[in-house]
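Following this line, the structures themselves.
Read-outs throughout are calculated quantities, based only on the coordinates presented, and are distinct from any laboratory measurement. The model shown is predicted, which means the values in this text are computed figures rather than measured ones. Cβ atoms are built from the backbone, for glycine too; each structure is taken alone.
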Structure P
C-alpha cells in the first residue's frame with residue numbers, strides 16, 4: 001500500500017461502561033478508496049465521529065499525513081485536510097448551491113474575517129484561489145449547471161452531491177463519506193460511484209461508510225469490517241466476499 005494519509009492506531013472509544021470501539025487499527029493510503037462496513041451497532045458511526053472530531057477518542061492515535069490529530073477540535077481537522085459528509089443532508093436550504101460550497105472553504109481561509117471591510121490581514125490572491133476551488137468542486141460533482149439554484153429546489157440526490165462538493169472545497173487530503181448512497185436509486189448510485197472514483201483520481205483519499213454492499217464492492221480498493229466495535233476482517237472486495245467471519249457477521253445476514 002502507498003504511504004498512509006490516515007493512520008488509526010489502537011483506537012478506543014467508550015461511553016461509560018460501553019466500549020463502542022475497541023483497539024481499532026487501519027490505514028488509508030494516498031489516493032485510495034477504503035470501505036468501512038459492518039452490521040448495525042458495529043461501531044461505524046462512532047468511528048467516523050471519532051475521526052472527524054465530534055467525539056474525542058478514549059485512547060489511541062489518529063494520524064493525518066503523519067501528524068497526530070486525535071486531540072484537535074473538528075474545525076482544525078478540517079483545516080488540516082480531513083473533511084466529511086453526513087448520513088442526512090446537512091445543507092442551508094435558503095443558500096444557493098454555490099454559496100453552500102463556498103462555506104466549505106471557510107476553515108482554510110488565512111485572511112482576517114474583517115479584511116474585506118478594513119483591508120487588514122488580507123492574503124493576496126486568496127479570494128481568487130477560493131473561487132477556483134469552488135468552481136472545481138462544482139464541476140467534479142456535476143453541479144455547475146445548477147450553481148445559482150436555491151438548495152431547497154434541488155433533488156435529494158443533488159443535495160448529497162452538494163455535501164460532497166462542500167467537503168471538496170476545503171481542499172482535503174481525505175474525505176469521509178458517511179452513507180452517501182442513502183435514499184438513492186440505481187442510476188444515482190452509479191453516478192455516485194463514478195464521482196468517488198473521480199475524487200480518487202484527483203489524488204484525494206476516500207473513506208466510505210456504507211450499507212449498500214454492491215456500491216462498496218464495486219468502488220473500494222480495500223474494505224475494513226467491524227463487528228461489536230472491533231475489526232474482524234480487512235482486505236480486497238474479493239477477499240471480504242469470501243471471508244467466513246464476514247459472511248457470518250454481516251454478508252450472510254444481509255443476503
Structure Q
C-alpha cells in the first residue's frame with residue numbers, strides 16, 4: 001500500500017530526511033516513532049502531498065505520488081497533530097462540507113452522518129458550532145469526517161494527545177477495524193505504550209535516518225542495548241521505551 005524509496009528532504013544545508021526506504025503492506029498498522037525533529041511529520045507531509053521531496057519516490061495504493069497527486073488524495077485520509085476545522089460551521093455542516101469536497105452523493109452523506117455521529121457520540125452535538133466543542137469532541141468529528149470517503153490509506157500524526165480514556169479506546173478500536181478490513185495506517189505517536197499495544201510493526205527514525213524497523217519482538221531480538229543516562233538499568237526483556245531511548249539518545253549515531 002505504501003512504498004517509499006530513497007526519500008530525502010533538505011532545507012538549505014539541513015537534511016530533514018535522509019534516504020528513507022520503507023514498505024507498508026495492506027492491512028498493517030505501522031507506528032512511526034522518533035524524537036521531535038526526527039523527520040516523522042516531514043515524511044507524512046510528503047506522502048500526503050503537502051511537501052515535495054528533494055529526492056526519492058513514493059507509491060501509494062499503486063499510484064506514483066509525483067504523477068498522481070490528486071488521485072492519491074482521493075484515496076487517503078490525513079489527520080494532522082493539530083487539525084484545522086471551520087469554527088463557525090456546525091458539526092453537521094462540517095460533515096456535509098467534507099462530503100461535498102469528495103463529491104459524495106448527498107443521500108449517502110446523510111446516511112453516513114447518522115451512522116458516524118452515533119458511533120462517535122456526536123448525536124447531541126449536531127447543531128453545535130465547531131468552536132464550542134471540547135478537544136475530544138473535535139477529534140471525534142475529525143475521525144468521523146476523515147472516514148467519510150472510505151480511504152484505503154490513513155496518515156495520522158499524534159492521534160491521542162489530550163484525549164480521555166474513552167476516546168482513546170474508541171479510536172484504537174476504529175484503527176484496528178480499519179486494518180482488519182484491509183486498510184493501511186501510518187501513525188506517529190510519542191505515547192510508546194500505545195504503540196506497543198496497537199502496532200503491527202514499528203519504525204524508529206532518528207536525525208532523518210530510519211534506525212530500527214520490525215515488530216516489537218524483532219526490535220528486541222536484533223539489537224544489543226547498553227545502559228545510558230536515559231536508560232540506566234535495562235531489563236532482560238527490554239520495553240519499547242528502553243529500545244527507543246537507546247537508539248535515539250543524543251550521542252547515538254547508530255543506524256540500521
Identify the structure, out of P, Q, from whose coordinates mean count of other Cβ atoms within 10 Å over residues 147-154 was calculated to give 19.1. Q
Here distance in nm of label points 7 Å out along Cα→Cβ at positions 35 and 195 was calculated and came to 1.4; which of the structures P, Q was it taken from? Q
